[in-house]
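Read through the structures below before going on.
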Structure 1
Amino acid sequence: MLRDRTVHLLLRSGVAFAFLYPAIDALFDPYSWIGYFPKFMRGIVPDAVLLHSFGAVEVALALWILSGKRIFFPSVIATLMLLAIVLFNLQDFQVVFRDVPIALMAGALAVSAYRRSQSAKASDDQRLHV
């Protein structure tokens, strides 16, 4: 049980770090990050607004994942966001390739949370029928 919780904490910490670092670093070096947005997203609002709004979403998502509360939803969102970053930046795959294993980590968190919720439902159902 302790080992499972430790593994879960390590996965959550790794995924959260992958969302916190870009959001924080974008405050100091925005030009290193704005280029990862697809062209169709740029120009709708000023680049700084786009970048830092996305950063706020990243921070919120990272904190939610770190909290471990209702982890299924933020894990699915994180998985989809990371895969989208990779897909929209295939020309930079030598840089964004690291997002693939992080997306898989987030996916593992989602699968784990889903299994736990199904196990909890089954236990509740058994108690009701006894």
Structure 2
Amino acid sequence: MNVLIADKSCEVREQLKNLVSKISKDSEIQETESNLEAVSKLFKYNPSIVITDVDLCDGTGLDLLAFAANKRPKALIIVYTNHYKNNLRTLSLNIGADFYLFKSDDLTLMREILIQQEKKVLYS
């Protein structure tokens, strides 16, 4: 599994890296707090999964989301945030997110989604 994590919280990035590593022993994980760096890593590493927050240090995760959906249409894109505004969820899904998850509520669901993706990789 090749994963790009974009979140300005170091703790959240660590939590997600640990989760991915437990699910996929052969995982390749890139991380950043920056929208610009995330775009660069999107091209350089061609991740199969992109996880982004709505807020990044130098921009919005929605910009990254739109870019990833356009340039890497086969990638699974997950918005992982604490923003509960319904319009952000709807907007994210309309732009191209596959999932809109809440950091405070959906870690178990994130784990299940990643396990399903790992199974797809193993059985394809």
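Readers should treat all values here as calculations from the given coordinates under stated rules, not as data from a laboratory. Keep in mind it's a predicted model, so treat the numbers as computed, not measured. Cβ atoms are built from the backbone, for glycine too; each structure is taken alone.
Say we calculate relative contact order in percent (Cα under 8 Å, 6 or more apart) for every structure; which of 1, 2 gives the highest result? Looking at the calculated values, the largest one is 1. Could you tell me which structure in 1, 2 was used to calculate mean count of other Cβ atoms within 10 Å over residues 30-37 as 13.6? Label of the originating structure: 1.
One of 1, 2 was used to compute distance in nm of label points 7 Å out along Cα→Cβ at positions 46 and 102, and the answer was 3.8. Which one was it? Structure 2 accounts for this read-out. Given that helix-only ellipticity at 222 nm (-39500 (n - 2.57) for each DSSP H run of 4 or more, over all residues; to 500), derived from a single structure, equals -26500, which label among 1, 2 identifies that structure? Derived from the structure labelled 1. The greatest value of mean count of other Cβ atoms within 10 Å over residues 62-69 among structures 1, 2 is that of 2. Rank structures 1, 2 by mean count of other Cβ atoms within 10 Å over residues 38-45 and report only the one at the top, that is, the highest. Going through 1, 2 one by one, mean count of other Cβ atoms within 10 Å over residues 38-45 is largest in 2. Tell me which of 1, 2 gives 61, 28, 25 when you compute Cα extents along the principal axes in Å. Comparing all candidates, it corresponds to 1.
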